[in-house]
Structure 1
Amino acid sequence: MTSVPPRLLLALALLSASAPLAIDFYLPSFPQIGSDLGAAAGNVQLTLTAFLIGLALGQIAWGPISDRFGRLRPLMIGSVVAAAAGVLAALAPTVELLIAARFVQALAAAAGIVMARAIVADVLHGFAAARAMSIMMSISGIAPILAPVIGGAIAGFVPWRGVLGIVAAISVLQVVVVLLVIRESLPVERRSSRVEYADLGRLLAKPAFLGYTLTQSLTFATLMTYVSSSSFLYQSVIGTSAAVYGIGFAVNAAFLTVAGLVSARLAKRQVHPARIIRTAQPVMALAALSVLVVALLPVPKVLILLPIVVVTTSVGLIMGNTGALAIEQARPSVGAGSALMGGIMFLGGGLASPLGAVAGDHTAVPLAITMVVTSLLGALAFSLARRSVARNPESEAAFATAA
């Protein structure tokens with residue numbers, strides 16, 4: 001197969017985006033949750049921490065399971081459980097039950113992220129996989145950018161239970177999509193004979209796979225550093241209104257999407273993914289450095305917005321291509337590979353997110369420093385991966401016809 005139907009690609013993008021949406025969508029409702037449930041701010045924060053932990057553990061668990069039992073059955077089980085846990089979270093009478101429900105919801109919803117990449121890898125190879133992943137990630141990548149803005153707008157007139165009800169409704173929609181659109185992509189003869197969690201260790205021992213996965217994780221960390229600190233960046237550092245903040249977020253989401261579509265077009269023309277990444281990484285690092293320069297100098301801070309757009313555009317060029325290169329290195333254990341890619345990616349984003357605000361909400365210096373460091377470390381990880389491939393070029397035979 002050289003491509004997947006647009007309907008399937010949109011369905012896979014939904015599978016990838018539903019869990020990230022559930023992370024940020026309800027953040028503006030935190031004060032209301034604490035007041036309604038009589039919970040301290042720290043306990044309300046634990047609902048997010050539990051979700052992030054569940055998402056990381058869930059991806060690691062689902063990958064080898066899907067290599068053994070196929071993609072469809074684990075995906076359906078995860079989607080149904082995520083929907084049920086989402087309803088429970090919306091109805092939770094105590095913060096303790098809310099924390100538990102969010103953990104289970106994430107643990108189950110992680111199946112969608114893992115299966116989306118695995119299904120693409122099952123049916124496509126090489127450039128076709130790179131094209132599909134670029135399109136899929138350009139769609140799903142909008143989720144963590146737009147979720148806080150949409151959640152904030154809704155939280156103004158919808159109670160927190162209604163906000164979590166919308167998250168549960170997205171999970172129900174995912175169940176419907178799985179039933180109507182997704183078909184089994186891993187034939188019985190290609191499945192492993194048992195659940196092999198040892199595959200995770202074997203993949204981590206492959207320098208090329210680890211390098212590409214770390215590149216993706218650090219690129220995502222660069223994006224999430226901006227996303228998590230964007231509210232104070234726009235409104236406290238630059239001094240814009242909430243409306244301008246929303247417009248700024250929308251512009252960055254648009255550029256991220258366009259970059260992913262451009263990347264998909266280049267893959268169709270058989271431009272090697274590594275060539276695209278090698279071009280985008282220094283651009284992203286220079287843009288991050290420009291953010292730091294503006295943050296340090298006595299110049300209008302609105303100038304930060306231009307290099308921020310360049311950073312998000314570069315992310316759109318890098319993410320799908322590193323995913324395609326990493327999944328080629330993971331064959332035949334693409335479920336385990338997808339699990340590690342997702343788990344490490346969200347770990348990187350989670351660790352980097354709070355660093356942008358360590359010095360308060362009136363300076364962009366920590367945000368800029370974190371973006372510079374993560375972008376440079378990503379370039380280093382990619383360089384190490386390419387060195388490994390140079391010693392073992394047959395591992396990327398699927399891209400042998402690259403332009």
Structure 2
Amino acid sequence: MVKRWAAFRALRYPDFFWFWSSYFVSNVGSWMQSVAQGWLLFELTNSPFILGLFSLLRTALLLCFFLLGGLIADRWDRRLVMIWIQIVSLLTALGLAVLISLGSLQVWHIFILGALTSTAWAFEQPVRQSIIPKLVGREDLVNALALNAITWHGAGLLGPSLVGLLVGVIGISGCFYLNVVSYLAIIATLMWIHIPPHAGSQEKMRMTESLLDGLRYIRGQGLILTLLVGSSFFSIFGRSYITLMPVIAKEVLHVGASGLGFISAAPGMGTVIGSLSLAILGKVKVDKRILVIVMLGCAAALFSFGASERFAIAFALLVLVGGLSTVFDTLLNTLIQLTVDDAYRGRVFGVYGLTAAGMREFGGMQAGFLAEWSSAPFALEMGAIVVALVALFFLGPRLRRFHQP
């Protein structure tokens with residue numbers, strides 16, 4: 001019985017259990033909104049270029065606010081910051097839902113309210129990453145981070161699937177209303193659980209000084225810097241398929257909004273498999289060499305997805321991409337968590353969030369522009385080649401220089 005539940009042992013910490021559960025519920029709603037929003041934008045414009053432009057806007061905001069979110073995570077009450085972030089996100093989702101219901105939604109509405117959502121999300125990520133190590137023991141950190149991946153990517157299995165199943169019943173606007181309700185789960189949990197206070201060693205520093213101090217720290221930590229650069233390249237060229245999913249669904253696989261929902265769920269299924277595999281392994285020692293192998297495998301799967309034209313094959317390849325991406329993210333995240341000093345954790349994960357999510361939006365921009373000029377499959381295949389080259393000629397050689405943390 002103990003071995004059977006070993007994959008979920010981090011959930012034995014009550015505060016982490018409620019934190020994890022409520023975030024899963026909230027992220028299911030966020031995925032529903034994300035899929036529905038992408039479909040709406042492509043339906044209104046029929047342009048991969050506009051999808052890329054929307055990613056460019058999100059990139060600009062994430063560049064600005066991920067670092068600020070990291071600063072806030074090291075200086076302010078993380079619980080209160082998280083609660084206000086959820087309230088802002090709830091209101092933006094409600095605004096989009098009402099506009100759709102009234103038949104008044106225009107492209108600029110999606111850009112503005114989407115920008116507000118991206119800003120709130122940029123603040124949230126480093127704060128949330130800084131909270132997790134406070135809720136579990138060090139020996140269960142890999143397990144907690146593997147389970148944490150399920151709260152977003154695993155919800156990416158259920159959320160898009162619900163869009164595929166329910167969009168014909170509740171309509172596109174219903175996806176947004178469900179997301180509004182889902183935010184209430186995490187707000188209630190944050191008001192209930194105990195989050196240990198962190199050492200606020202930077203209160204006497206000005207914001208700019210604190211930021212520069214954090215960047216100097218990262219520059220002086222060779223392993224952390226290498227991992228952050230590798231994460232950037234992986235996000236730019238290995239996750240651009242997310243932005244192009246509406247184009248692939250409509251023009252390559254020839255499916256509608258329901259089909260988009262189901263194909264978008266494939267990476268989430270892979271994430272569940274990858275996360276549970278890591279969690280079941282138990283107290284695994286992170287091997288830096290595995291990062292390179294996983295990165296190469298993901299590049300191969302992504303290239304094959306770009307070349308596929310059949311729904312079933314594309315779905316299976318995206319499951320593989322999702323699983324390998326999650327293993328890569330979890331191991332990289334764990335290496336950083338085990339290396340970073342707690343006083344710098346918020347700022348380091350502000351930069352990490354920028355490399356993981358902010359650069360993903362930048363990747364969506366370049367992929368959208370390249371797809372407009374050539375085709376969506378070509379953009380995906382070129383990205384996969386870049387990922388493989390980075391793994392072979394940058395990440396692998398540099399990681400060999402450092403000792404295991």
Structure 3
Amino acid sequence: MDKKRKKKKPRRERPFDMTRYCRRRVAFKVAYLGWNYLGFAAQADNEKTPTVEGHLFRAMKECKLINDPEEANFSRCGRTDKGVSGLGQVISLDVRSLLTQEELDNPELEKAARNRELPYIDTINRLLPPDIRILAWSPVKPDFDARFNCLSRTYKYFFNKGNLNIQAMQKAAEYIKGTHDFRNFCKIDPTKDITNYQRTVIRLDIQPVHTLDTQKLGTNLMFYEVVLTGSAFLWHQVRCIMAILFLVGQELEEPEVVHDLMDIEKCDARPDYPMASDLPLMLYDSEYKDLEWVHATEGNFPSPLRVYGHLQEQWCVSMTRGLMCQTMLGCVNEFMVSDHDGNPMCVQDRVQLKEKPSNGISTVILGGGQEMRMTKYRKLIERKRGDSDKVKKDKYRARKKAKLSN
């Protein structure tokens with residue numbers, strides 16, 4: 001008679017004691033494709049409102065780097081919005097360390113002992129979704145703040161040339177450079193109580209994307225990028241700038257409309273115009289002083305190779321889809337249609353002609369393949385305007401006062 005095997009009791013997991021470890025302040029450089037997320041900054045419920053930050057916090061808690069983001073002195077370089085991607089996003093916080101306090105307090109000892117530190121990059125990346133990756137980490141001073149220590153931020157915006165007048169866009173871009181009042185190039189949030197709308201645009205270049213060759217399908221399918229650098233930006237400022245540049249490129253507005261929008265006496269509130277699409281926008285780089293980025297973890301297979309292999313997979317999937325669409329475009333290019341005067345021509349030649357408004361309907365480009373149709377285009381300076389900064393703040397205070405009195 002076989003003896004009955006005793007059932008083993010499940011092992012009770014010993015609670016992790018964070019107090020046994022030292023903590024250190026670090027900065028992480030984060031890359032992410034923002035299309036599937038409702039912005040970078042964490043919301044109350046990451047399941048219902050998924051964010052990049054929410055996934056980062058969950059991964060760091062799971063691998064016991066932090067207990068609670070509220071206790072980690074967390075800061076971020078930029079609060080990118082829904083759909084916006086990042087390559088140069090930087091966050092800073094206090095995390096668990098394997099080094100001694102003596103080593104952490106002495107820069108020379110810390111550097112010598114760094115090979116014994118936790119493999120932060122690989123540890124976190126294992127627990128992240130495929131469209132978010134930690135690229136590097138850096139030791140920083142205890143008072144380092146990813147937002148306030150940032151010297152400049154650079155964004156990139158990719159767009160299809162189509163029939164846009166690039167020279168006119170570049171002329172308007174020159175007017176945007178420098179220090180100006182950008183209240184008509186942003187979305188005003190009265191809850192923030194911003195008193196100064198002056199911002200400095202250090203760089204604004206419009207140039208072809210040389211890594212992508214689509215000229216065989218026609219010059220209208222060439223891609224360009226806007227490279228925009230500033231010390232700080234207002235809410236939706238980059239997308240509003242792009243919206244104005246698209247209107248100028250379509251020759252619906254003159255480049256000098258930039259001067260009109262920056263003249264607060266002439267235009268005291270933002271005219272009603274749609275923002276450019278979020279899809280092609282990327283926080284490309286963040287500039288800091290004296291950060292020593294660590295990209296590789298000691299071992300047989302360095303972290304950058306893992307990150308590269310992973311990103312290559314993502315790229316391959318996206319390029320395969322793009323090539324399928326490109327193959328279909330190449331086929332339809334040869335179909336015959338008529339020009340404005342009824343003469344036969346192929347699709348590839350027809351799409352390069354500047355379209356005349358049909359029945360008074362104009363098409364406004366928003367970027368990322370998005371367009372908006374208007375029955376009749378009105379110049380920006382003639383349009384209905386939203387509430388001014390002062391009116392918005394007065395209304396907000398009145399609502400707040402009424403809520404408190406109820």
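When relative contact order in percent (Cα under 8 Å, 6 or more apart) is computed for each of 1, 2, 3, which one produces 18?
The read-out comes from structure 3.
When you work out distance in nm of label points 7 Å out along Cα→Cβ at positions 26 and 130 for each of the structures 1, 2, 3, which one comes out largest?
Structure 1 gives the largest value of distance in nm of label points 7 Å out along Cα→Cβ at positions 26 and 130 among 1, 2, 3.
Values quoted throughout were computed directly from the atomic coordinates according to the rules given, and no laboratory measurement underlies them. It should be emphasised that the depicted structure is a prediction, and the values quoted were computed from it without experimental measurement. Cβ atoms are built from the backbone, for glycine too; each structure is taken alone.
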